[in-house]
Structure P
């Protein structure tokens, strides 16, 4: 036995000797060479123990501390370095978070572990929430245009328009409750609660029965407890679109909705927005001189630019937008040829604006066409002459085994991935995503409410961050979820995943780095953002915690 140990050379700890003796006793057919003595020799030659010396408390904790220090620097978020002021802000914010987390846990009410619509008031009452509202977030790269605004704006503004009538019914076959209809010809009034009514009349009639109209509309338009069954969550999206079919079609309504949405983004520290827009875009209508007037797709797209210009003129001259054109996975036949054709068609409408970023396919991945089914049409369309088409695919918005849309998204060289939640099932893709600098558009609150990660502390994005994967934060469908802007998602991620200021800084900076802005626009946007960030840090230092 002495000769065999001598072949390995070097000095072994008592624990290593015990392990080798056990191997010989219990597995006599396995020689020391099979125990990889060469590697033991190499390790011993470098005076490196394979395990800490458990007899030495100092040795164990020194090695533990050394290991812990390697974890943050291995990930994508190791790039930013904090200056003295940033380090101070990081410390102040962490102190507040620790105190609030202790209080939340004492009450058994840690917000990231509960459904967002239950804990939104608690988040808004956090001492750090105003800090996050002022934080310059850069770009919002994942939001759907028809649900990008605020449900409250629809209820308190759009639903009260003189040409808006709200559907209501107390019997089968009547109008859907809460459906908005825009017309210059007032519908017939039965004197009861069956038909379409102006807001004021319906509100009064419901009040006489003890019903509050605004509460009813919020219940209809926004996700709540009754929608949380897995088979009902996606139906909630269909409810939104079916109740508000003309939200994106009636010209003055579309104009007001976009202006309010963009102003909400601006007030939340967002300077660039990339909207997912369904194609073909809805053709608008309006009433002039008593007659119905229809508008072209080009004129509809012009409204997005007009809403941007409204924000630029009044709030931020550098506010910018891009549109990602989308087909629907739920269609039986492929939308790919139509979507890709519209990317080129719409891109030619406003060539100097670079309005169209690329394309995507949206909808329930577990119930719709997989990305693989679109590949033939995508290959045919991209083979045509013209500028290359960029992809921003939704993929991995699923917790089910067997969903491999991420594979096709990566192979089709997508620029970003919408969600990427189930990447943990496909670890072989991670090196490709890192190498090709494909950003994951993480939408924490959306993923929670769609039951992918009911407790955000277990959301896989926390691991993606530390494994070096580029990530940005998105809000997805704020009108339906109630997470307007990005502050709620930033707060949830900060508390649930134990982020520090370096990570918050990288999230915001990456949102511009991985945006569809042109290179010169991107450089200018990043320079402005750095100035805004420095000003925010100075402001936070003056706050009383």
Structure Q
């Protein structure tokens, strides 16, 4: 293990050295902002930026922060971005104020990439769908990526207090603005057809949405409202997501189907709601046409306990669990036993041992108190609100005292007069991937430009969401025309984290290796 770590360190140093330039011939004797401690003054939308770069000499990175990516920001503290570029891609001259004037170096390389070929990566660090703060200066967080020859595009964005779909709206505006800076100002390098987003949890969810909803017309109203660039696209090449809390249109339902049987001491009312949600999930699965790798239809059938623990979809879930066991046993020399795919109690046995239901009934749309983070995501102006119409119907039947709140919340519209249901679809990746008028009317094939490359990792033990969340995403992507690669694994022994077979500490390295593989395949 020590030898392996040493190899990583040596490789990183060699990559970093190959990506740095000796700036003394172009930057005179002044080192400018070489320490990386720049001011975070805002740079107005469409201002020329070639003369405003900073330089971190130890990392060999030119960077700029405080770039407003829209002309009418609703939250200017968040709606700005920073760009971090390996020095090899830039020709620099020092300015008198400590900044640099940079032009693109078209011939130098960094980790084998030239300025025109380098991929661009976008972090989405928004756990619980919170806001993402933009950078105010240089940070070592970018070092592994710039050392690999990547350009690091760090965009701030609004969070759940402002509600869906504003976080992804902001990320789309940043993608558009980067393309503008390259096309109109010739100010930034990189292959803008090779943009990759990455995130975990709520950040993983918004990475998925960004990848699935490219150029969707549903976002036009919101992008226009903040003055985003309108002549550029916002589709991306690839999306990396760890444990994405997404597909919330079926979040409550899939949670009960996967984990509801582990709940204890439920009242008669809550038992009926839990079983009803599981039954609604079965109806959904049987309607949307998911298939396995050889085209077999995946469906669910009823069982005496009311949780529909049978059918080809049920068997596929258990096969996925067994694959995770196989990889874990191989990596760790372990001998964890497999689950029978024909035993209708096997999924319960797994969940009872490793994946107990820990969330309230209405795991994402809390039917009693509206206290979940997702209730705020789909609320109005920071207030919480209900968003699950299937849960509303069950509440009307079994707990009608709470039903009036559902009725009023589901009828709400936001400041742009967009309904809760439409906003929910905008934040549902499967809306763009599955053609089904009952569940995703107006979505499916042709409703967006879906990213061709995907990497999905989830900790199988996580109680934050059902295993169906990532599994259904992978199944839908595999069936979608135009998607070239779906790298999906659920990791045994890991929970809600940047789960990887070789340990969550390797998440960045594994992501970098995947991007390199995708770029090579797309060339």
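When distance in nm of label points 7 Å out along Cα→Cβ at positions 113 and 353 is calculated for each of P, Q, the greatest value falls to P.
Here helix-only ellipticity at 222 nm (-39500 (n - 2.57) for each DSSP H run of 4 or more, over all residues; to 500) was derived from just one of the structures P, Q, and that gives -11000; the source is Q.
For Rg and Dmax of the Cα atoms in Å, the calculated result is 23.9, 80, so let me know which of P, Q that is.
It must be structure Q, since only it matches.
The maximum of relative contact order in percent (Cα under 8 Å, 6 or more apart) over structures P, Q, that is, the highest value, falls on P.
Taking FRET efficiency 1/(1 + (r/R0)^6) of positions 281 and 457 (r between Cβ atoms, R0 = 30 Å, to 0.05) for each of P, Q, which is largest?
Ranking P, Q on FRET efficiency 1/(1 + (r/R0)^6) of positions 281 and 457 (r between Cβ atoms, R0 = 30 Å, to 0.05), first place is Q.
Here distance in nm of label points 7 Å out along Cα→Cβ at positions 369 and 393 is compared for structures P, Q. The highest value is that of Q.
Each reported figure results from applying straightforward, stated rules to the coordinates on display, with no laboratory input. What you are looking at is a predicted structure, and each value in this text was computed from that prediction instead of being measured. Cβ atoms are built from the backbone, for glycine too; each structure is taken alone.
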